[in-house]
Structure I
Amino acid sequence: MSRRRALTLATAAALAAPLALTAPAPASATGQYTVTALKFTVQAGGRSCTVDADLYRPAGVDAAHPAPAVVTTNGFGGSKSDGTAATAKAFAERGYVSLAYSGLGFGKSGCLISLDDPEIDGRAAAGLVDFLGGTRAADDGTRIDYVTADAEGDPRVGMIGGSYGGAVQLATAAVDHRVDALVPMITWNDLAYSLDPNNAADRSVPGAAKWQWMNGFYLIGEGQPLLVPSLDPSRINRLGCLHFVTKACDTIRTLNSGRYPADKTEALQKFARGVSPVSYLGKVKAPTLLVQGQADSLFNLNEAEATYKTLKKQGTTAKMIWQSWGHSGGLTDPASGELNLDEGNLETSYVGKRILAWFDRYLHGKQGVDTGPAFAYYRDWIGDPNSTYATAPELPAPNRKLYLSGDGKLVDNRKKVTRGSREYRNWLIPTSHSESSLAGMIGLPDPAPHDTRGTYLDWTTEPFTDAVDVVGAPEATLKVISPKTERVQHSGDAADKLVLFAKLYDVAPDGKKTLVHRLVSPVRVPDVTKPFKVSLPGIVHRYEKDHRLQFVVAASDGAYGGNKGVKPVTVTSAPEDTGVLDLPVVRP
């Protein structure tokens, strides 16, 4: 089965395992490992849940010759049989005992979909660590004694996986400190931000719902009977949802309603953050190699950056790689030289070599192994796949200021700012397009980004005299005037606050515009009478010589919820008082 075919089958209504890869060959065909199907009954969240798993045992591994273990599970909508199996196969071929399992609520595992809740999904995975440590048996009585141990009942075990299979690693490590190493890929820090992002500094105000992404999740979860016959009865919720925990469905309904009264906003954020790493990272002690995708509007680079900074601040060993592919592109066809577990190119890809070194150090205990720099990032403008990654001892910080001039220019000195005032207004339907969120994942065409005249404002630099490399999350300080919003923004429903979308384009000498990685920054303005700060999505992008950078503030975006009613917006500029764009620029 091709990588694209596997992914398409797993997504069904549009959302799927981000590492949907080819299933492994039978053990008899390779002689490198054996595969044993197992089931476990675990206690999680007050329920008994069945976990469906496959154990991969490398040839020659036994009690006298033990090996470390690697645990992996699926992305949302997948199972142990898709990309999870390919990951397990890759590590079994390299001598690791691998355990691939279907996450709760997927494949043939039982219980409701609980969004990687540490007290449910994390506890379930901890039960599998018990098995690897020899302190419990599978339901059929199978026990093992050939996983390297640090102490009785404490196996040497690492975890790897992407998206839904990434966050569960952090959830597991938070409740079980026997886990020795983590490699979470393209996953989230805070689901409240992921699904309802507000890129203003004040995160207590809800954002603009990613209606395409979140309803893709919802449909694939609620549509399980169409995908999995004879569902385990524990996967049926009779309290208003079909297959999610009730609070997850309540959250989706609030987001789809487009209304944010204080009580519903509080419940939404409490649940979404409670099942997210942002709420429990303080309990994570396992060395963590974060891998995040640059082409990812679902879980952008800012999410990995937030997790990375928290882990580093609390003293947890952590490093981070920004690779090329994420949920929004490249999943089915990684760029040349990029990690592709379908091909098993761990030893020949930069990210693969970093992962192997991570496990060598923290699972095999090879103290002298170099696990690489603190931060590395993929550069798509480098033609040689052997030198596409650049490294740095720390994340670049904004270091170059540009000012919003009244004549639509983006200038490098306040003295160049022209006094002026310009207005835009939203329509009752979206007038800007960044992406069709699911198109990149399932290989469908997507119209080019565009904005409708009169519904956005833009500021553009002069052509650059040299290449400019932007690496990280740009920041903007803005001030807008919106009398209609001012009259209603304290109504008690946050939906009455102004919504806008900030983004960066690359304008070529011929006028062709490219929205960098098709990413936008939704903002629900806390108070239009005050200046506010905006964090744009992290990017890695080269503005070539003679290209121009264009900063756009738009009234809407078709992939997100928008304004309640028409709210005209005016932006004024003066040398002493204007908007500022801060860019993290590195030397080419």
Structure II
Amino acid sequence: MRTLTIKAFLLLASLTLVISCKTEKTNKTYTEAEVAAESKKLNDFFQKTFDARVDLSPEFQTRLGIKKDYGKLDDISPEAKAKELEMDKEQLQWMTDSVNVAALSKEALLSYKLYKQKLENDIADYQYRLHNYPVNQMFGAQSGLPSFLINMHSIDDVKDAEAYISRLNAFNSYFVQLVENLKEREAIGVMPPVFVYDKVIQDSENILIGQPFDASETQSTLLEDFMKKVSKLEVDAETKSNLEAEAKEALLTSVKPAYNSLIAFMKDQKERVNSDHGAWKFPDGDSFYNNALQRTTTTELTAQEIHDIGLREVARIHGEMDAIRKAVGFEGSLQDFFQFMKTDPQFYYSADQEGKEAYLAEAVHLIDSMKTRLDEIFISKPKADLIVKAVEPFREQSAGKAFYNRPAADGSRPGIYYANLYDMESMPTYQMEALAYHEGIPGHHMQLAIQQELEEIPMFRKFGGYTVYSEGWGLYSEFIPKEMGFYADPYSDFGRLAMELWRACRLVVDTGIHNKKWTREEGIKYYTDNTPNAELDAIKMVERHIVMPGQATAYKIGMLKILELRKKAKDAMGEKFDIREFHEVVLSHGAIPLNVLEDFVDEYIASKSTEI
């Protein structure tokens, strides 16, 4: 007799579904061939629906490298939104009527549940389709469309250049739809707070600076991008000149009026708004926000429960930080210690090239050191490699401080942990470990590369996700190395806690603004009073909360759930608990909602009581 291993557990669960799937009505047992056929039918449906979604979005096609509707932009009209709703309803009806759930393989059954839940959520959320701000300081067509053309629309031949011009010519009609969408929201009282307007107007006006919009010597952002790409084509000078003339015409007759119409509307609407910041001001605002929290966290936690969790976590982390303050012999309050950590030169590399290269070298060392220890805590590991790079100069001013790019699906490109070295004062050495573990390994690289490498799962699972799962894993991955003996430097451990504290404060401030009617200024003060971060960080974070209700709660809620499930498994299994097996359960199905993750952990716990 021996304890059931994780691999045996997963195999047994699959065989149970293949050989012994039964319905309550018929009590029928399905053969392996029948299960394979029904699962294939469902997976064919998933591929068909994925392709249908792609067909609806020329912009998504471009992101996938498809040049089918290369000269078009998306349809953002209410009619298009209604069409998507009908598509969701038809797909849900097909899944309900046409799939024999009892005859599905384990992975097909999971895909069925995830997609069905997604459809049900999308249909239910249609009532809240106007409860958002289509343009704001975080995202929107005013910045998103130029970024899309610059970063996604490649020009490999003259036809591609003409498609770029066609898209420029589509700006005006697109912005007509956009302004109509903004008016539709205003009609029900959904308008952003006043601070958003100047930021959107400034973004818009920036696009209209340079040739052909004025007589300056420099080209405008879009013309510069277009001509830079066209210049690399192997065509004659006359063709390039004609393309330039067509692009300038499109910029003047479509792009300029598009932005002018948005600017005029925003300036006019600004006179009618106030400084109410929370989602409580929306029609049925409380219901909307509670729903947003449920979608973000994939839990039933209420706003008050999340707020209280945040307060408890902030207090706990403050206590651990204060213990570090005492351990290093710092005299003064915790706030004094925060100030010391923000300003003391010992915690920062120099801003010159030598300092930046030293930072990257240390980041590589951290990643390489963790790579040698992965067998201690993981069974499956990504096939794709992970490398460390500095964020490229062309985007370092606007990019975040650190992020991860998943590897190419075909294996041609490794995963990349990007460190933004534009402002070295925002990259303290005491945060290096936590950043590397979160963005690299055992964080996003482990999770996303493994997800992408999973076999026989549909496209929507390979490339989809749940923020609470992915960011919860990322934050959990900052903590795991602590248990492995990393963060030996107490200042690095302080950095880990500072990053966790930031996410804990998000629970308090997000619910404070959207549920308790906090002002923007009250939110900023909470961050500056309770974290070592600069005021500018706090301002940007609070403004993010305001325009993206609920989103920032995902990180800490996800981490806490993973820790809760780990404790549950450990308490139930005692000496049988194996951290490697637990992580296999968490990562072996790709991104999943927390309620589904708990089901898998419960199955795993039950399997440990079985002897074979």
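Any read-out appearing in this document is the output of simple, stated calculations on the displayed coordinates, not a laboratory observation. From a predicted model like this one, the values you see are computed outputs, not experimental measurements. Cβ atoms are built from the backbone, for glycine too; each structure is taken alone.
A value of 0.90 was derived for FRET efficiency 1/(1 + (r/R0)^6) of positions 46 and 550 (r between Cβ atoms, R0 = 41 Å, to 0.05); which structure in I, II was it taken from? Mind showing how you got there, number by number?
Working: I: 0.20; II: 0.90.
Value 0.90 for FRET efficiency 1/(1 + (r/R0)^6) of positions 46 and 550 (r between Cβ atoms, R0 = 41 Å, to 0.05) corresponds to II out of I, II.
Consider the structures I, II: one of them gives 4.1 for distance in nm of label points 7 Å out along Cα→Cβ at positions 86 and 310 as calculated from the coordinates. Say which.
Traced to structure II.
When Cα extents along the principal axes in Å is computed for each of I, II, which one produces 83, 71, 53? Could the numbers behind the result be given before it?
Numbers: I: 78, 54, 42; II: 83, 71, 53.
Among I, II, the structure yielding 83, 71, 53 for Cα extents along the principal axes in Å is II.
Any idea which of I, II comes out highest on Rg/Rh (Cα atoms, Kirkwood Rh), for residues 54-189 alone? Write down the numbers at each step before the final one.
Working: I: 0.94; II: 1.05.
Evaluating Rg/Rh (Cα atoms, Kirkwood Rh), for residues 54-189 alone on every structure, the highest lands on II.
Hey, helix-only ellipticity at 222 nm (-39500 (n - 2.57) for each DSSP H run of 4 or more, over all residues; to 500) derived from one of I, II reads -19500; which structure? All intermediate terms of the calculation are to be shown ahead of the outcome.
Working: I: -6000; II: -19500.
Matching structure: II.
Among the shown structures I, II, from which was the value 23.3, 73 of Rg and Dmax of the Cα atoms in Å, for residues 230-541 alone calculated? Don't skip to the answer; put the middle values down first.
Values: I: 22.3, 70; II: 23.3, 73.
Computed on structure II.
Comparing volume of the Cα convex hull per residue in Å³, for residues 198-325 alone across I, II, which is largest? Provide the component values of the computation, followed by the final result.
Values: I: 155; II: 267.
If we compare volume of the Cα convex hull per residue in Å³, for residues 198-325 alone over I, II, the biggest value is for II.
Using the calculated result 5.2 for distance in nm of label points 7 Å out along Cα→Cβ at positions 102 and 566, pick out the matching structure from I, II. Write down the numbers at each step before the final one.
Details: I: 5.2; II: 4.0.
Label of the originating structure: I.
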